[in-house]
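Multiple structures follow.
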Structure I
Amino acid sequence: MSTVAAYAAATAGAPLERTTIERRPVGDHDVLIDIKYTGVCHTDIHRARAHFGRSIFPMVPGHEITGIVTEVGSGVTAHRVGDRVGVGCLVDSCRTCENCKAGLEQYCLGGSVATYGALDRNGEPTYGGYSTHIVVDQDFVVRIPDGLSLEQAAPLLCAGITTYSPLRHWNAGPGKKVAIVGLGGLGHIGVKIAHALGAEVTVLSQSLRKKEAGLKLGADHYYATSDPRTFEELAGTFDLILSTVSARLDLDSYLSLLKTDGALVNLGAPEEPVSLNVFSLILGRRSLAGSGIGSIQETQEMLDFCAGHGFGAEIELIGADQINEAFERVLASDVRYRFVIDIATL
């Protein structure tokens with residue numbers, strides 16, 4: 001065991017404070033990572049404040065982790081000391097269920113192990129990337145391509161793969177019209193990826209406040225959803241709509257924007273239940289779907305794709321002592337577009 005510095009919430013809703021945690025010894029198939037940067041995900045706030053129900057405290061959030069390998073176990077073959085690597089939302093899975101064997105460990109039927117706020121296979125709590133070091137099984141560590149800076153790569157480990165996976169699954173590309181709902185931490189990366197895939201990209205946002213920025217990121221069109229004319233003008237337009245927001249949407253209105261066989265895919269999780277008129281689906285053979293993160297293999301594919309197209313996340317770098325302020329600014333949508341913690345300041 002080793003003692004490392006971290007920022008943790010002692011109880012639900014408590015401010016995060018500097019503390020120390022214990023990391024397990026490096027096992028035969030483990031890598032020890034000196035964490036350099038960790039992105040601040042909206043989920044970190046939800047989990048630290050127990051918005052999703054039962055949580056494990058004290059909690060060290062952070063599942064957008066980049067750093068340098070400093071030690072490897074005797075059985076490690078995928079990574080070497082000095083490698084630039086990343087860790088996303090998962091650090092283990094059962095590896096034996098149908099989904100794991102199919103390379104879909106993010107949907108592990110036995111229950112995947114989250115990077116923080118979960119119990120590992122030994123019954124010990126997992127602690128995330130708001131810390132100086134982490135020990136992770138080599139199979140859940142990805143390589144950061146040379147074309148990506150560690151700080152800009154960090155948000156890709158959650159926000160990037162969360163948008164890349166459905167865009168690939170629903171075949172976004174040339175000849176397809178894709179709408180991204182929201183231009184925040186997920187949305188801005190979704191725009192970049194959809195554009196790089198060759199799709200015609202539209203941003204649907206509450207207002208036109210970020211229009212200029214959205215167009216620079218690669219959007220072809222930008223509409224305000226607060227204007228009812230938007231839904232009239234765009235009726236039956238899109239092959240795919242990705243909702244990246246956690247707000248409760250009028251699903252019937254958004255489904256009306258789809259073409260026949262189009263899909264509305266939810267990436268955000270509203271705290272309140274949602275409802276819809278089932279005829280919004282029936283009349284047009286439309287689909288309402290959800291998508292989580294991607295697999296480890298797909299995450300590596302996404303990182304290589306982003307590096308190959310020369311982009312990472314748009315970030316605001318902060319010190320560890322600004323984490324609590326960053327949480328409040330995320331809730332106020334006051335960030336362009338993702339906070340990343342410089343772990344050297346911890």
Structure II
Amino acid sequence: MKRALITGITGQDGAYLSQLLLSKGYEVFGLVRRSSAAEVMDEKLRWLGIAAEVRLVDGNLTDLSSLLRTMRDVKPDEVYNLAAQSFVKSSWNQPLLTGAVTGIGAANVLEAVRLEAPSARFYQASSSEMFGLIQEPVQTERTPFYPRSPYAAAKLYAHWMTVNYRESFGLHATSGILFNHESPLRGIEFVTRKITDGVARIKLGQQRTLALGNLDARRDWGHARDYVKAMWAMLQHDTPDDYVIATGRTVSVRDFCDLAFAHVGLKADDHVVVDERYLRPAEVPLLLGDSGKARQRLGWAPDTSLEQLVVEMVEADIDRLKFQGACR
């Protein structure tokens with residue numbers, strides 16, 4: 001039975017990855033940073049019905065000693081580093097924290113793997129935000145990076161450290177440059193979930209308007225459930241490498257709104273307003289990925305269309321709100 005260690009296990013990707021690995025017979029361990037919100041820490045794992053099957057381990061990406069102990073205790077075959085301060089807008093308000101967790105934290109995990117589990121296969125969650133002010137209309141593994149936020153800059157450091165540990169120490173270290181991927185488990189602070197939650201509230205009569213930032217930003221959106229399959233496939237390949245994971249289709253935030261409102265029989269233009277408080281200091285206007293390398297080498301392809309993703313998220317938020325109302 002293989003053992004997998006996942007940092008960021010309580011997030012969207014960590015929960016779906018845990019579900020996938022458990023279905024494949026893995027023992028799954030999750031590194032968690034204890035906090036005052038411990039009672040809701042495993043909420044996403046519980047939503048998928050797998051909380052009891054995952055073993056949580058105390059640790060912190062900023063504390064190398066805890067990572068070394070974790071590697072010694074767990075003895076993982078695979079390590080997935082998904083943990084980060086991942087809310088882009090917050091990274092301007094917390095640039096040093098973002099750098100310490102998202103950037104240096106990844107280097108700490110790599111160092112712990114090198115010292116205590118050098119035969120383990122390592123996955124780094126890189127991000128399409130590293131492309132930032134895009135240098136090519138369609139982004140591949142060869143497209144130059146141009147990060148436009150502290151989050152993206154920190155992710156770029158982690159990405160290149162993964163390449164360096166692979167080339168310097170011979171680690172099986174791979175980066176997945178994942179474009180935007182969403183699901184009903186996405187945090188409410190992210191624009192897609194903010195949209196679907198807002199649509200659900202407006203449909204149920206709980207609010208009348210939805211305030212958003214830049215409606216013209218275009219993103220390549222897929223489903224997190226599909227994207228974690230790519231993570232796993234990368235670590236099954238004998239040769240470590242870097243892969244873009246994307247759908248190859250880009251739409252605007254406005255288009256996403258139109259799809260979500262249309263599903264409940266409403267028009268986005270009647271409810272969406274632009275609020276400058278939600279604009280980024282430096283915008284990334286367009287991201288569009290080419291996942292041809294992953295499709296060819298890993299046999300990966302997304303299974304869920306954007307339309308299916310939007311419907312799933314809206315319906316989940318409607319169900320959540322109805323359940324909350326029934327519990328009052």
Structure III
Amino acid sequence: MNYHALPKIDLHCHLDGSVRPKTMIELANLQDVTIPSQDINEISALMTAPETCQNLEEYLMCFDLPLSVMQTEAGIERISFELFEDAAKENVKYFEVRFGPQLHQQQGLSLDQIIGSAVKGMQRAQVQYGIKGNYILSILRTMDKSNIHDVIDVGAAYLNKGVVAFDLAGAELAGFCNEFIPYVDHAIEKGYRITIHAGEQGIGQNVFDAVTLLNAERIGHGIDIKGHQKAYDVVKMRSVALESCPSSNIQTKAVDTLSQHPIKEFYKDGVLITINTDNRTVSNTTMVNEIRKVMEEFHLTREDYFAIYKVSVAQSFASDQVKQELLKFIE
């Protein structure tokens with residue numbers, strides 16, 4: 001099967017986890033940022049997580065280096081453009097990218113400059129390559145909460161102009177949802193769609209809470225509903241889609257091997273699943289790679305693939321017009 005030729009949709013990908021190593025070096029030199037090496041192989045190794053990490057926290061350490069060159073408008077815009085360019089060249093037709101504006105304030109950029117730069121880079125790629133896309137604003141659960149409302153309010157000016165949704169990401173602690181209810185409620189009032197990272201690290205209850213307390217329409221990862229019946233049932237009953245990221249889940253030890261990933265089991269039981277990259281550089285992957293691995297490991301057919309593609313279209317935060325365009329790619 002020609003996996004490259006298949007039309008693709010990626011609904012779960014992090015901007016700072018998908019920086020080209022070559023760009024990392026070039027931006028560091030342009031910005032006078034000190035980095036450990038000028039050797040692209042050494043920099044690539046520092047930006048890529050081991051095939052199996054000790055835990056999610058070790059995986060997240062790979063983001064520190066790219067974030068050091070994402071503190072200027074030009075840096076953010078370039079990285080945004082290049083990510084959408086890379087996706088377009090893999091026949092990704094629609095792409096939702098998430099990032100945490102709070103992480104880009106180290107050199108004094110305003111939230112408007114940060115969000116605007118990411119959107120500008122995406123829009124440039126859309127014009128050049130015809131790819132469609134949107135940004136999701138992520139709040140890091142372990143960061144200071146004092147400016148979360150500011151992120152939501154500033155981002156609201158970009159709603160349906162390049163920004164569509166609100167997300168909670170980062171290290172997953174049990175019961176995190178309760179403390180974020182006021183912020184998610186505020187985002188919903190402003191018009192954001194909601195997707196929440198949950199159930200990535202053995203805590204199925206977090207998925208149940210994300211859906212029932214935070215009104216999550218999609219769940220980032222969510223594989224731990226397998227061991228939590230209430231979470232499994234509410235995800236199915238409310239047609240909440242899971243943004244599955246197979247390679248990443250193996251690296252963070254959410255599952256030990258791809259064969260143990262519950263993605264096919266969910267799919268066959270009618271749970272809404274999508275296939276995504278999570279972090280292209282940190283996980284050393286592409287959409288072509290993720291689709292190939294899943295289809296070959298679980299012996300999925302072309303018909304299975306397009307059934308999953310349809311779920312990705314329906315559960316995306318794209319406009320109705322874009323969704324209609326995406327359905328035309330189904331063979």
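Just checking, which of I, II, III has the largest value of Rg/Rh (Cα atoms, Kirkwood Rh), for residues 79-254 alone? Spell out each step's value before the answer.
Working: I: 1.03; II: 1.00; III: 0.97.
For this comparison of Rg/Rh (Cα atoms, Kirkwood Rh), for residues 79-254 alone, the top structure is I.
Taking 18.6 as the value of mean count of other Cβ atoms within 10 Å over residues 95-102 derived from one of the structures shown (I, II, III), identify that structure.
Structure of origin is II.
Read the figures in this text as sums done on the coordinates, not as results from a lab. Everything quoted here is computed from the prediction, not taken from an experiment. Cβ atoms are built from the backbone, for glycine too; each structure is taken alone.
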